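Take a look at these structures.
No lab work stands behind these numbers, since they all come straight from the coordinates. Just so you know, these numbers come straight off a predicted model, no measurement behind them. Cβ atoms are built from the backbone, for glycine too; each structure is taken alone.
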Structure 1
Amino acid sequence: MSNQIYLAAPFFSPKQKEHVRTVQNLLAKNPTLDAKNIFIPMEHQMESEEFGSFRWQTGVFNSDMRQVHRATAVVAILDYKLDTDGINQPDSGTIFEIGAAFDANIPVIMVQFAHDQELNLMLSRSYTAFFNGENEIKQLETYNFNDLPTIFSDVKVF
């Protein structure tokens, strides 16, 4: 079980943190993963430096990018906030991490709690597996991170 997971997600609100913990708990139960090999950025915020300072920004960015590139797979939670048309807009940092992983040929496993949301074309073509909606997300507990099978979603694309 040497699979390493980078859990990309926004963590700016209590609901977003709840989503991170839900996914973390499912991944920790997965027999193809070791709970100690799940990197959660919100737990590694370089507390030794002043929040927002240049040193903090540089340290957090460099650490996160190293961890993305060390990962066997990136699990990305897309739920962030709704725009004025009611469409989910994923967090820009999470999108950046997805792009970095995709560019490095690291499989991306996407997770979206809100089942009825549309997805940007670029994101829709960059995933290995997509767990769309709370019922599908539960499958993270048994998803085979050794084989990384493709799981499609019929999500509407824009």
Structure 2
Amino acid sequence: MDAIDHHILSILQEDASLSIAEIAARVGLSQTPCWKRIQRLEASGVLQGRVALLSPEKLGLGLSVYVSVVAGEHSDLWLERFTRAVAAMPQVVEFYRMAGDVDYVLRVVVPDMAAFDVFYKRLIAIAPLRNVVSRFAMERIKATTALPLDEVAAPPRARRIAEAAAE
């Protein structure tokens, strides 16, 4: 991956609805090489997909809850049962296995407290849990799906070429 690939990815993170012609113009390429780069990024798995971002509040899904779970046991059977069931719950929009004093963290999006209560009862029925702590978000200050591509180093020559194309 070079600086031009980084620039393409930055553009796509900002607006994936742009045409190949628009992206190509922004990175200083013709359409075919730009399209081939995007195809290569998709084939390598760097570019996993293109989606529309929705407003949870406008859809009536204004309650975000961060749920920390300490496992009731640490067997393969428990792990398989718990992860499969939680991953299938549509209210869970992020699901992480953690290191430290908490085994899992879930980000849950629901309409209101009553819906969370229904979700919570389903969660604790999946498998034995030692502890569950829920934290309710009061205000979303920043939310982005854009990764910090500036943290990914590009070769210096390619970076200069991409910066010149962006000017």
Structure 3
Amino acid sequence: MVRALKYGGKRDLLEAVVPPLAAGVRQTGWSLHGVTAVPTLPHRRLARGYNQAELLGRALARALELPYREALTRPRYAPSQTRRRLSERGELPEDTFRARAPLEGRWLLVDDVITSGSTYRRARAALLEAGAQKVYGACIGVRNPNVLRDVWL
């Protein structure tokens, strides 16, 4: 399902994925100020016609009745995590993401898949550096559940 959304343009899958994801976020009791998503590189967005994490984030924000904000930019190129060996996936440069503007409050950071956790950690760090009080995460796929203990710290 994740591949169909990410590579196959099956945006209608959001209707099946977002309600249970929103229910899970509601159950956490997090008091959120907004939702944002991991940005993709311009050439990937151009090739697909969309950023699947942003589609998911916007739909989740609507379901949670929260504002969505494009809080991050991705000024630095990094090879696709899906094409890298597992041992290379944690090697994203610290400046991979940058906040577009100062932030306040607690934010939900959305990505489609967490593989090694490095993308989430770098994006989360940029949001915290911009002033976010707390950053929580949501995704629809996890390649290796063992990485979650290191990601959600």
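Taking 5.0 as the value of distance in nm of label points 7 Å out along Cα→Cβ at positions 11 and 131 derived from one of the structures shown (1, 2, 3), identify that structure.
2
Can you say which of 1, 2, 3 returns 3.0 when distance in nm of label points 7 Å out along Cα→Cβ at positions 43 and 115 is computed?
It was calculated from structure 1.
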